[in-house]
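Peer 1: The next part holds the structures, each set out as structure tokens.
Bear in mind these aren't lab numbers, they're just calculated from the coordinates by the rules spelled out. No experiment lies behind these values; they were computed from the predicted model shown. Cβ atoms are built from the backbone, for glycine too; each structure is taken alone.
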Structure 1
Amino acid sequence: MRNGSLWRRLVGVDQAVVEAVRFEEESEALVVSVRCRCSTQGRCGVCERRCPGYDQGEGRRRWRALDAGTLKTFVEAPAPRVRCPEHGVVVASVPWARHGAGHTRAFDDMVAWLATNTSRSAVCQLVRIAWRTVGVICERVVADARALSDPLEGLVRIGIDEISYRRGHKYLTVVVDHDTGRLVWAAPGRRLRTLDRFFRLLGEERARRIRLISADAAEWIAKVVARHCPKAALCLDPFHLVRWATRALDEVRKQTWRTARREGNRQLANESHRSRFALWKNPADLTPRQAATLASIARTNERLYRAYLLKEEFRQVFTLRGPDAVALLDEWIAWAQRCRIGPFIELARLIRQHRAGIVATLTYGLSNGLIESINTRIRLLTRIAFGFRSPEALIALAMLKTGGYCPPLPGRQAVRAHG
């Protein structure tokens, strides 16, 4: 193998001609001087259209490349400018680096892979760059990947949710494709305008193809979905719905405790206070002590035990599918309306308001389970991403990890990423 071919493979600049290699003792760096092949010269750095030359720019410039052993390595080449009819005067593209980057593609891809598969300190120490630079590289790699493959194409079943990424009510709105199991879009905020941005990016034609959307019962999500996807079925997440029933049950427990204290019934007050987890948990998960507590409530506190049975039957609704589940839901609503327990009467009214979304869930079996699992991974990434200047870097890291955009290590074959 000739020396030129060896150096091209070594620093990851296959589509270039190696002119010289030198070692700079002062900076202890290896500098590989290259030039573009004729077929890649004179192209716009943005659209890569062949364009007339404008000037020589600022002369020769350097890009950080993959290290050669223990030595930092730089690629050095001319950086002329061209006049593009669409983008104006821009620096000509080079095949070994993304436009506007100070690192080669191979270096960027290695950093992006490391950022999603190793710790923050490991990335920074291994490649010898600042963590904020890692964030910028992640954004660049994701933007490049999205330009090649539109993640919003072919969406039919999606999930929408929000996740807190920082103290002070800082949220991300995330959208997941249920069919691929991948994160397809995320943006800072959790308001109507935030989700509007997603549907504007999606476009009217692709929005009409969406058939099912899973979400919690947030009003701002329902409004945007009704506006942009009026024919799509909005499936309300069972976990959030059952949590409503659990909260209603806990309110009944608190009412019982307050009444018992006011009347001086210490035994009932203590029993109500200690029964919180016994009432919350599923029957199959109860400890012997909690089962005994629940049995005592059934004997001594009829109102609280009826509230517990209401919660359990509502949970049972979501273990069924189709007409049987809908029939049980309607029976539950009728029972809750006449139960004479204030929190569950209010819950029945709320369930009636969202009946269409609940029926869609019972019919199609779609939930936010997938999106919650992705949210869990994003929460782990928020710890890694601490120190990034903007939420966009966190979003890029999330897209690399859960959106299928993580590139393979340089010189390795791509392995299909799982969301």
Structure 2
Amino acid sequence: MDIREQLAQHRLTDRGQADPRRITADANQKADVNQKVARKGNAGFVEELLSGEIVETPFGKHFETEKLYARHTRHGSYEISDLLALPPDLLDALSGGTIALAPPATWAFLDTETTGLAGGSGTYAFLIGVGSIGADGFRVRQFFMRDYAEEPSLLHSLAAYLARFDVLITYNGRSFDQPLLETRYIMSRARHPFAGMEHLDLLHGARRLFKLRLESCRLVNLESRILGLEREGDVPGELIPYCYFEYLRTRRAFRLMPVFHHNALDIVSLACLTGVIPAAFRDPEHVEARHGVDLLGLARWLQMSGRLEEAHRTMRRAIGLGLADGHLFRALFETGAIEKKLGLETAALKTFTGLSLSPNPFRARAYEELAKHYEHRERNFRTALECVRAARGVEDSGPLAARARRLEKKCSTPVRPCAEAWYSA
């Protein structure tokens, strides 16, 4: 389906012919907008269709609207009240220590709707949403420019609003949203508000945790697969620029209502996922996972971060939950390697032995690790040579041939005491 066909389908959806495959996400808001449109007609101004205000700044005017998601509101499987209980050190591990202690009230969840996805000086952010956690629930404030001339006013108000926050949380914002907004501030000859904020891009944590299971880590996919939320009447992201261009041409603000709704849902989903994803990295021992591959992705991140003992336990949990062969054999080899680094020689020997007993992509490497153990730890050169020969029978290589020649020479030479460690080979 090309862009024209998608736009036509979107117009049909606006007229009431909704896609029956979609499940409701926020029907009350949609019904409210429809009632206003029925009273005012399709050509209504934005300020007539949405509750909000025209804000005047030293640089002109723009429109702002705000929506409160009360504490008892559920967003898929996540309850908004759970956001209020998030600990201030939640983002510490995932941020690499740059956000050590930051109360949730100091976090700003930001998402933009733009005139294009390419970025650059010709791309505008016509709608910017900022979510925040408060005692009364979760609040989404949206800044909208009704025409290009309103951009300086919008940017000025956004900077003043963000000044109250210490942490910026986005989804792919480090690569797209923040650079785009910095460019817009430069084009407006103004100072951007991000210099004093720590930035956490949740996309990177999501990929580490879910990329082995999910075919896509797009926000809308995580919203569906992790939070259990399906949207109704949502406008596809690739059509949003065309909706704005149509609004500028016709001044029919009704076409923009799904865009405001889309932006608000993105921000609420981002906040709820912030309650899920960083928690796994902060306390991997208590992650309630139903899929072994999610724990496997977490274990690999822990390993890269130098948290080897946690990585080992998490890897073992992943294997225990069950992994497909494509992930299992590599996970077993990685487990043996971690056990070797931790000095768990008996466990590593058992892991590599088990891996060498069946055909798999890591069988030759398992035999090689066994050869290292028998050569350097047990000084059993003949068994080590047998392991090398078995490895060469599976997958030969130059280093294996060299190891075999060295072991053949050692087998014909009297053994001398040696304190050489297995893990140094």
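Peer 1: On distance in nm of label points 7 Å out along Cα→Cβ at positions 241 and 361, which of the structures labelled 1, 2 is highest? Mind dumping the intermediate values first?
Peer 2: On the way: 1: 0.4; 2: 3.7.
For this comparison of distance in nm of label points 7 Å out along Cα→Cβ at positions 241 and 361, the top structure is 2.
Peer 1: So mean projected area of the Cα convex hull in nm², computed for just one structure, reads 25.6; which one of 1, 2 is that?
Peer 2: Working: 1: 27.9; 2: 25.6.
Structure 2 accounts for this read-out.
Peer 1: Next question, about the same structure. Determine which structure produced the value 19.8 for mean count of other Cβ atoms within 10 Å over residues 249-256, calculated from the coordinates; the candidates are 1, 2.
Peer 2: 1
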